[in-house]
Structure I
Amino acid sequence: MINRREAYERLENLLKKAMDPACSPAEAQACKAKADKLAAELGIKRRKKKRKEKLFVKGLYTKAPQESSPEWVMFTLNINRVELIDWLLTSGDSEWINAQVCKSRGTGNFYAEVNQWEDVNT
């Protein structure tokens with residue numbers, strides 16, 4: 001029997017693995033199921049996070065680097081000025097918009113997405 005601290009670390013590791021982009025959807029689902037079971041054993045009620053629809057940065061397009069690019073080039077950004085400015089002007093009142101460049105699990109293509117992360121514990 002593992003102690004509570006080890007159990008919490010195991011729970012954290014399972015959840016991290018489930019969110020890892022390198023993890024297949026089947027592996028992610030298995031990790032989440034194990035995490036739910038462990039959380040129940042520990043008496044922790046995990047809130048199911050409602051999945052938000054992806055919000056893409058219109059006018060900011062990302063692509064894999066060309067084969068001739070140096071190794072330090074991670075991806076290329078293509079910016080359509082008119083689309084991006086229009087999107088920025090209509091995307092809310094906040095001074096900052098946090099975005100992240102992600103890699104699609106299915107196609108391997110890059111895309112720019114607004115980071116909509118919220119702390120569910122607050």
Structure II
Amino acid sequence: MTKECVIGNIGEKEKARLRRAGLVGLVCGVALAATAILYQAPWWVHATLFISLWAGLSALLQAKEQTSILLAARRVRRIDGREEPERYVLEFRGRARTIQRRSLLVAVFLTVLVTLLG
């Protein structure tokens with residue numbers, strides 16, 4: 001009996017979309033970080049920085065892991081624009097939790113670092 005290799009729940013188009021969204025989020029985060037450090041920005045700029053970094057990191061990690069958090073929650077795969085029921089729900093949900101934790105921790109660390117530098 002052979003075991004199927006599970007790669008991801010998204011296709012190439014979705015990975016490209018997530019990469020673009022991640023890069024936009026990180027570019028906004030870097031711009032906000034520079035602004036916060038240079039101009040000693042108020043607390044709400046740091047909150048915006050955190051949201052931008054978290055969204056960008058989460059999207060990039062989802063593209064890297066080939067796992068969409070949203071699709072894992074909905075229990076479907078989206079390959080080449082069509083959705084189909086997911087057979088490996090538990091594996092993708094585990095990946096989604098790992099992606100959420102890692103992106104959250106890195107965003108918190110970077111936000112605290114910028115806050116201390118500013």
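Here is how the numbers come out for the structure above:
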| item | result |
| --- | --- |
| Structures I, II, by Rg/Rh (Cα atoms, Kirkwood Rh): label with the highest value | II |
| Highest-scoring label, criterion being mean count of other Cβ atoms within 10 Å over residues 19-26, among I, II | II |
| Ranking I, II by distance in nm of label points 7 Å out along Cα→Cβ at positions 43 and 83, the structure that comes out highest | I |
| Structure (I, II) behind the derived value 36 of relative contact order in percent (Cα under 8 Å, 6 or more apart) | II |
| Mean count of other Cβ atoms within 10 Å over residues 91-98 from the coordinates reads 17.1; which among I, II | II |
| Origin of the value -11500, where helix-only ellipticity at 222 nm (-39500 (n - 2.57) for each DSSP H run of 4 or more, over all residues; to 500) was derived from one of I, II | I |
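No lab work stands behind these numbers, since they all come straight from the coordinates. Here the structure is a predicted model, which is why all the values come from computation and not from measurement. Cβ atoms are built from the backbone, for glycine too; each structure is taken alone.
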